[in-house]
Every structure is written in structure tokens, then in C-alpha cells.
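J.: Pasting the structures here.
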Structure P
Amino acid sequence: MKVLAIQAPRMQADDAIPYLEKTFKKFDEQDFQLAVLPEKWITTAMGENDPLLNHILDFFCDFSRKKNCTVIPGSFSIERSGRLYNSSPFIHNGGLHGFQDKISLFKAENGRYTRGNEIRVFDAEQIKVSIAVCYDLDFPYYAKMAIKNGAALIVNPSLIDSEFKDMWHIYVKGRSLETRLPVISVNSISDPFRGGSIITRMRPENGGIFLESELLGNAETTVAETNPELMGKYIESRDAEDPGSYALDSRDNRR
């Protein structure tokens, strides 16, 4: 699977369409199956029926239809029924198929945003995709629930301060290796985040799994590859090996 990672700088909603037109025009002649942007790269909060939000989503739908691809346009601050959500759209073959709301809110998000209450898995035809918005990826339970719902790939729109880059990469690699799910984690190049996006893939060899990763540095756009289409049986096998719960009773251990 070819992935277009766009480490978009942060901007207000009014600037988004000119930026997207300029950026995506560069890839008119290139093929890829998935395009991903960062968490909250648009800094403006918008209502779910805001014409500007709809214009932005229509742009991504048109691009997805033209390229016959999936687009995960990062996440947006979206107000629904008086509550604000950090929410990531899923767009496939020209259609908007729903949103994944961030569940694990990070620090200042608490009190401002409402947390999501559902881990969704979206169908991109031969590949099922889970969207873990930034901090959601830190917790093993998220990936395990996504697998139970059939996920073969995790996309992780992120907004990570560069100071924490090394720890962020450990989370991404660890989550990927422990589940066999490839992970695509895309950050903004704006200060203090400064890019550093990471894409993982797995290489089965000699009865085991080798984790490979590609770091995207500070390039604003990169086309990279990962391989969820090859990992289905390894994801299922790994999930079956995990008992899911552990009874570690000290009395039993003395026997």
C-alpha cells in the first residue's frame, strides 16, 4: 500500500482550501491508496453543519473520487449538539463514511472536548482501517478492540511536541509489533511539533516477525509504503495467542 503522508502546517480554516489545492496538485500524476494528515492541523473549531467544514470535506471527497483512494484528513474540532469533539473523518472512493471521535483526551483537551465512546473500524474494500487519534494510540486496549472489529491497519493523526518525539516513536513501534498491525502516524511540521511522522510495516521471516519503520523527518509531503494486505493471518494468530486476561494469584504461585 502506497501512502501519501502530509505533515500539514497548522492554519485557520479559511486558509485550508488554498493550501490543499496547492499541495494535492503536486500529486496529480502519482498513484497511492491512502492519504493522511495530522491531528487538528486546522485550528478553527467548526460546527457539524458549517459550510466551510462541508467545503473542506467536499474537497477531500472529490480528491478521493478522482484518485480512487482513501483519505483520512487528520482530525478537526467539530461541534455537535453543543459539544465539541476532536473528530477524524473517513473518506473512501469519494464518499464520507463517518467519523472517529478521540476517546483519550490529552491534558488541556479535558474540560473543552467531549470524549468519544466508540472504536470504529472503517471498510476500505480489501483493508479495514481503525483511526486512533493521537493519544488514543498510547493505550493497548484501543488496538485490541480494533482488531476484534476486523482492523488490519491503524492510522494515527497526531500532534506531538518534538520534545516527545522519541517516546512517541516507541509507542508507535510497540503498538505495531505487539499486534502485527501496521501503523501510520502523521504529525504537523509547525512549531513546536516539527514533523517526524512514522510509518511501520512488518516482515515475516523464519517463523517470526521483523518490525520495519520509516521516519519522514521534516518533509511536508512524502509517499511511503506499508503492507496491511499481507498481515491478516499474522494479526489473527497474534490475537489468538493473547489470553486476554491473567489470573496472577500469589497463593497459586507458591504451589
Structure Q
Amino acid sequence: MTRVFITGASSGIGAALAAEYAARGAVLGLVARRRELLEQLAASLPNPHLHKVYALDVTDHAALAGAAQDFIAAHGGADVVIANAGISHGTLTEFAADLPVFDTILATNVSATVATFAPFIATMKAQGGPCRLVGIGSVAGIRGLPGAGAYSASKAAVLAYCESLRLELKPDGIKVVTIAPGYIDTPMTRHNKYPMPFLMPAARFAAQAADKIDRGASYAVIPWQMGVVAKLLRALPNTVYDFAFSRAPHKARKEAP
């Protein structure tokens, strides 16, 4: 039975991945801030008594490490760890009020990815076998988008971090898989007020992502059409890219409390 630990599991991509892996017979560790949603999700899955729920904020690294150790103790290890927790808000550097938003996005999307993986590595090295550490990046990390400096920077950091980790752990046989979603139909993307090409249902994304993870792919963009777009954008000279995107619609900024 595959043992899978997922952060950001209460909704969106995380919940879809949980449903996909449970349907494949996995036992799950589900992490998110909202206990009620986690418990509802676990109850809706096959074999609900096997899954463990951890209500915590991934920026609380001690709590996250405690959940990881509890999952390892309960199931003897982990086969797949998916650092999926992430947040997105529009940000503009000219506004001092946006600096804490930058900090929160980077803490949640980048530092928490490291904190998610760290407690499992020693156990995975001892386990041997086909272990996977999975970072959820984004096509938004391929090139910086106007009004999304914090989010684009955080996802670019995830892509680079996972590449470094992949090289570090290759001698130990631990696969590090980077998944870069395009536009996936989730509560997060439904706030976007601009066109989202190749929008994909979360369940279809999860099925394709699980297949990529199972194969140990080093990097995958889903849907594949966005992978083609990402390669084209990366190849554009800055002058062309700047002309095309400098006036692109901005993601909404986080409202001050």
C-alpha cells in the first residue's frame, strides 16, 4: 500500500490529489489549516479509517515536523511526499503594505516546501525503494508576470530548489519530481478576472500528475499545452516579452484587514 503525505490537502489541487491517490489504494496523511474540511475529505475517501488528518499551518515548521514523524511512526515510512500548500495574491512593490504579503507568500510557498520534505529524507534513505518528493511549482514561475512578483518569485524558487534537491538525492535513489501546473480549475484560480487558456479540471490534473510522479519524472508541466507555451515564453527575447506582457491583466492584490 502506497503511503502518501500531502500538504494543502483541504481543497483544490491537494484535495484532488488526495482523491486520486485514495482511489489507487493509498494511505494518506492530509495536511491543511482547516480541520473541518480535512475531516470531510478523509471521510469521503475509500478506507477513511486509514487516513490521518493534521490541521496545522505549514509555516509552523515544528508542527509540520511533528505531523511527519507521526505519519512515519503510524505507517513505517512514506513513499510519496507532496509539498502542495501554496497561496497567491497580487502584489505591487510600490505599496509598503504589500511587503508582509511577499513574506507570507514566500514562507508558505518556498520555506514550507523545504520544511515538508526535510523530516522524511532520512527515513526515505533508510527505506530504499521508489520514494518520491514532489514539489508543486507553477507555469507562473517560468517568467515573471506583472502584478504577481511574489507568486512568480516563489514558484521560480520552488523550481530551482527542487532541481538542486534532485541532484543532491540522486545518489540515494530518491526521486524529486517537479510538477508545474498551468491553469487548473480550483478555488484559487476562480478569483482570476482574466482569460485562463487550457483550463483543466482538478481531477484530470491529479490523475496526470500521479502518473508522472509514479514514473519518477523529473519535471512536468500539466496540461501539456501550457508546457509548449512556457517553452515559447522562455525563448522570447526580453524586448518581445516586455512588449507583449507589460500591460497584461494583474492578479488582484490582497485587501488590507
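J.: For structures P, Q, which has the highest computed value of Rg/Rh (Cα atoms, Kirkwood Rh), for residues 106-169 alone? Walk me through the numbers on the way to the answer.
T.: Details: P: 1.01; Q: 1.05.
Structure Q gives the largest value of Rg/Rh (Cα atoms, Kirkwood Rh), for residues 106-169 alone among P, Q.
J.: Figure out for me which of the structures P, Q the number 13.2 belongs to, where mean count of other Cβ atoms within 10 Å over residues 90-97 was derived from the coordinates.
T.: Q
J.: When mean count of other Cβ atoms within 10 Å over residues 218-225 is computed for each of P, Q, which one produces 17.5?
T.: Q
J.: Shifting gears a bit: State the single structure among P, Q that was used to calculate helix-only ellipticity at 222 nm (-39500 (n - 2.57) for each DSSP H run of 4 or more, over all residues; to 500), giving -7500.
T.: Among P, Q, the structure yielding -7500 for helix-only ellipticity at 222 nm (-39500 (n - 2.57) for each DSSP H run of 4 or more, over all residues; to 500) is P.
J.: Computing Rg/Rh (Cα atoms, Kirkwood Rh) for each of P, Q, which one ends up highest?
T.: Across P, Q, Rg/Rh (Cα atoms, Kirkwood Rh) peaks for P.
Quick note: the coordinates plus some simple rules give every number you see, no bench work behind them. Predicted model only: the values in this text are computed from it and were never measured. Cβ atoms are built from the backbone, for glycine too; each structure is taken alone.
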